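Below: a set of structures, written as structure tokens.
Only the coordinates and a few stated rules stand behind these numbers; no lab work does. In this text, all values refer to a predicted model and were calculated from it rather than measured experimentally. Cβ atoms are built from the backbone, for glycine too; each structure is taken alone.
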Structure I
């Protein structure tokens, strides 16, 4: 398994809180954050089958980014801005997994080449704690920005 699930979820929540105000979704922060948490879980639905390939690529991210666009067109009454949490959470997951030795096959199925920007051990308790601590600080800062 890659980065711990808790690390993925805390990082996604932090980015959701930080981004909600920018997207005009501050009033929908709980729903926006919930969508981001769901988006952060989606890549690991491929566990055991071509992990970090099948659901860890830009094509899945693009499909998720299309959902709020489609909702805005076909469901104009629906608050589509909250759906931007899905691709945000997905992207946060990919970003963290790219910091590991295994990396991520960003362009699968066109290419099996894996991309990474660091070589951290995904099982490293210290690395996961660092992500969780930074995520918590970002989340608290974002809450102060959005609600102060």
Structure II
């Protein structure tokens, strides 16, 4: 999937403060959330898991809204958007940060690594450096050995 990564939020024209990873500052990146069934160039997601929506107000003027991130009982962060039919979708923040900012290698695909996990186990740290692609077998193996 071809994607253009921005250093500045294309909706707001602003750049967020860098975040820290192992004592180093990492610049925030942005990309349009262009998925089948989602209105093209309507949503932007950052490498920190924040999401913005561009819409029209009652007067037909463009407005930009930062979407609310909801924390589920499981600790996962989600955001809600509308698809092209108007249905409400619940999307996991970490999956989309991984999809757009964590490279999935040929080896990952060959080994069926389609699950995203948090390297440090902290579901609140939604940054590419804390996410990794893994397989169901690897997750089960890890879980069994931690018991």
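If volume of the Cα convex hull per residue in Å³, for residues 42-97 alone comes out at 68 when worked out from the coordinates, which of I, II was used?
For volume of the Cα convex hull per residue in Å³, for residues 42-97 alone, the value 68 is produced by structure I.
For which of the structures I, II does the calculation of mean count of other Cβ atoms within 10 Å over residues 90-97 return 23.0?
I
Thinking only about relative contact order in percent (Cα under 8 Å, 6 or more apart), which of I, II has the largest value?
Looking at the calculated values, the largest one is I.
Consider the structures I, II: one of them gives -18500 for helix-only ellipticity at 222 nm (-39500 (n - 2.57) for each DSSP H run of 4 or more, over all residues; to 500) as calculated from the coordinates. Say which.
Source structure: I.
Just checking, which of I, II has the largest value of distance in nm of label points 7 Å out along Cα→Cβ at positions 10 and 34?
Looking at the calculated values, the largest one is I.
Given that Cα extents along the principal axes in Å, derived from a single structure, equals 59, 38, 33, which label among I, II identifies that structure?
The read-out was computed on structure II.
When mean count of other Cβ atoms within 10 Å over residues 66-73 is calculated, the result is 14.1; to which of the structures I, II does this value belong?
Checking each candidate, the match is I.
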